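The next part holds the structures, each set out as structure tokens.
The numbers here are math on the coordinates, done by the rules we state, and not lab data. All values reported here derive from a predicted model rather than from experimental measurement. Cβ atoms are built from the backbone, for glycine too; each structure is taken alone.
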Structure 1
Amino acid sequence: MRQRIRIIGVTVLLAAASVNAQSVVCDPMTTANRLGNYNNPADADYLRIVHRGHFNTNVETLARGLSSSDPMVDIRYTLRRFPNHHRALNSMSRYYYAHEDSYLYDGYTMPECYFQWAMDFQPTDGSVVLVHAIHLHRGERYAEAQEQYQLAIDMMPDSAEAHYNFGLLYVDMDNPADARLRAISAYQLGFPLQGLKDRLRRRKAWTVADDRALQERTLPAATDDR
């Protein structure tokens, strides 16, 4: 079974991105290589080949590369073969914020282009939208992140990860009421991490009574009213 993407529970502590999405102009993705769909079981053998040579745990966690000492070389290769590779997109985002000062000087493509290429390739892939939202959230681009989180939930209403991370955004936006609604949805959908709930408790926006009601399933889920 394909490993599940682990992009949840992001702690956003990084400085705002210096490049706004609207200022990035992306050329169409060109490649002489076969493109694989990360979600398509028919591409599983091709995915294993790419993973074997370019995307192991060390690359994903940015510890070190496989074909180069720089993990971004392998992340870039992976995304050129599987544009909607959710985990590689997330690693690319994390690499960008860790090396923001040198990223462009090293000749790497701006993150917005990787997300655009992924959506052009698979426009119905809600997980790409979710990773994009988390990328924007990391860069403290809250208004843009909010739009992308809402779109991810529109595409994947039963995604506990989307509701949870949207809740984290609302906490960062100092909106504990909406954060609480997203937390309710996430936990009703079985989300395991307690970080969002803990952050709400510190703001007195989550109580023992909420825990009891959630356990008894008497709390209303969040609506998609905007």
Structure 2
Amino acid sequence: MSAESNALYPRYLGAAFIFQFVTSLTAGLLSRPILSGSIFEVMDNISNNLTQTRASILLFLLTSIGIIAMTSLLYVVLRDQNRAVALVAFGMWMAEAVMLSVKTLGLYALLTLSGDVQAGDPASTFGPVGALSLGFSQHAGDIDMLFFCVGAVLWYSMLFRSQLVPRPLSLWGLVAVVPVLLATVLLVWNRDLEPSLALYALYVPFELAIGLWLVLKGANVPAPHVNYSSSTR
């Protein structure tokens, strides 16, 4: 890996953080009002906002792609800190990307059912199936966040030790992810607990902040050590 490519990887990583921040935040803002209320209200909301629902689904899928790119770049940048920990963190965030895609499947099902409601079929006919699809999507999202939180603790701990970004910045990520983990555990335990959005407030701007830092400032990634004394054929 050349010195030039080493210098570019952190900037690519920063761009991936920003991309993922924009797509996930926009998808959440678009989908949250539609998916609020009873299952019949949700299906009615979707049937009346098909374009908005399709846009949120597309953005969730783009977020999955962003997570995969971001995770791969984090592994390249941080693997020399602790390869075993980096592999576990890599697996956590790849699992997050998969579960986010699974969550999207539930939204696809709701989109199809709501289309039938819009065509004139009574919503009560599809209520049980709709509730199952919505619950499937919500629980997949909760598990997705659980994978995210565990991976984030590992990645940001390595960032803190590596000093590739200022330590206060990586410490911000470490501290901010703790209340997100608490909220996620509560949701996995019982979705009716509905933790306060304030638990997410400290983390929300972090990915944009670290992304901008990496894009604008970059970081020095040490080249991997090559043992030239070993015999080759």
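For the read-out helix-only ellipticity at 222 nm (-39500 (n - 2.57) for each DSSP H run of 4 or more, over all residues; to 500), a value of -27500 was computed from one structure; give its label from 1, 2.
2
Of the structures labelled 1, 2, one was used to calculate Rg and Dmax of the Cα atoms in Å, giving 18.2, 58. Name it.
The correct label is 1.
Kindly point out which one of 1, 2 the value 1.0 was derived from, the read-out being distance in nm of label points 7 Å out along Cα→Cβ at positions 66 and 82.
1
Comparing 1, 2, where is Rg/Rh (Cα atoms, Kirkwood Rh), for residues 106-201 alone highest?
2
Taking percent of Cα pairs over 18 Å apart, for residues 50-153 alone as the criterion, which structure among 1, 2 has the greatest value?
Looking at the calculated values, the largest one is 2.
Compute relative contact order in percent (Cα under 8 Å, 6 or more apart) for each of 1, 2 and report the one that scores greatest.
By relative contact order in percent (Cα under 8 Å, 6 or more apart), the leading structure of 1, 2 is 2.
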